1. Supply the structure label, taken from 1, 2, corresponding to relative contact order in percent (Cα under 8 Å, 6 or more apart) with the calculated value 40.
2. Given a value of 91 for volume of the Cα convex hull per residue in Å³, calculated from one of 1, 2, which structure does it belong to?
3. For the read-out distance in nm of label points 7 Å out along Cα→Cβ at positions 21 and 101, a value of 4.3 was computed from one structure; give its label from 1, 2.
4. Using distance in nm of label points 7 Å out along Cα→Cβ at positions 61 and 85 as the calculated read-out, with 1.9 as its value, let me know the right label among 1, 2.
5. Please state which of the structures 1, 2 yields 1.5 when distance in nm of label points 7 Å out along Cα→Cβ at positions 13 and 53 is computed from it.
6. A value of 2.9 was derived for distance in nm of label points 7 Å out along Cα→Cβ at positions 77 and 93; which structure in 1, 2 was it taken from?
7. If you work out FRET efficiency 1/(1 + (r/R0)^6) of positions 45 and 69 (r between Cβ atoms, R0 = 30 Å, to 0.05) for 1, 2, which one comes out largest?
8. Given a value of -2000 for helix-only ellipticity at 222 nm (-39500 (n - 2.57) for each DSSP H run of 4 or more, over all residues; to 500), calculated from one of 1, 2, which structure does it belong to?
Structure 1
Amino acid sequence: MAEPVDNKNERTWSMLCHISAFAGFVFPFGNIIAPLVIWMIKKDELPQVGEHGKEVVNFQISLAIYILIAALLSIALIGIPILIALFVFGVIVTIIGAMKANEGVFYRYPMSIRFVK
């Protein structure tokens, strides 16, 4: 478990990295692109943002894969409730991640595949 971060600037950018995932509601793949951009810009300057950014990007890529699989399963109608559950799950854990980052605590997303190390 990472120690809480005292730097307000670092906590703010970490939180924004989590919240930026909601850009996916505005433009396609914004949930991956926006946190990736923040992570790439700030990872060297603010180490905690680097850690949070990797976690957010990994989770958003994982979530996109899960949504793609559920969409394919929607042909058999089983994917529709899974898609709804994934949507609710994604929103809730993203908000939790942002709140934890604002508190200066690292948050590890559940069901996240580690693509970026």
Structure 2
Amino acid sequence: MNTILCKSKIHRARITECDIDYEGSLEINVDYMEEVGMYPYEKILVVNATNGERLETYAIPGPAGTPEFKLNGAAARKGAVGDTIIIVAFGIFAESEVEGFLPKVIVLDENNSIVERKGALKE
């Protein structure tokens, strides 16, 4: 039997831009994606902690070294600049992989800088 677990999470990111006229997705700093093991165009769940909205979309790699998180297309209606979001990617795991598994998690501050690493990233 397989189960679905959270494998990657970016916690408390702040939306920096919303563009309704762009093809749908969430643009994420590629450095952050690599750090948590999130892939370009991977399906993600975006939870808006500010307004309670939730949406499924895909991750688009954004420029490295920037603090930007851009909601695009129809997804731009689910948030506003400054909203706090949680971004989660899931994986399908065999039962033998579940025990002891920890997702890769980063926590960001109000400027979208990493302030904490948890789970599989913990040193």
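Derivation of every value follows stated rules applied to the coordinates shown; laboratory data play no part. Keep in mind the model is a prediction, meaning the values are calculated, not measured. Cβ atoms are built from the backbone, for glycine too; each structure is taken alone.
1. Working: 1: 36; 2: 40.
Here the read-out was taken from 2.
2. Label of the originating structure: 1.
3. Working: 1: 0.9; 2: 4.3.
For distance in nm of label points 7 Å out along Cα→Cβ at positions 21 and 101, the value 4.3 is produced by structure 2.
4. On the way: 1: 2.5; 2: 1.9.
Computing distance in nm of label points 7 Å out along Cα→Cβ at positions 61 and 85 on every structure in 1, 2 gives 1.9 only for 2.
5. On the way: 1: 0.7; 2: 1.5.
It traces back to 2.
6. On the way: 1: 2.9; 2: 3.6.
Answer for the origin of the read-out: 1.
7. Values: 1: 0.25; 2: 1.00.
Biggest value here belongs to 2.
8. Numbers: 1: -22500; 2: -2000.
Only structure 2 yields this read-out.
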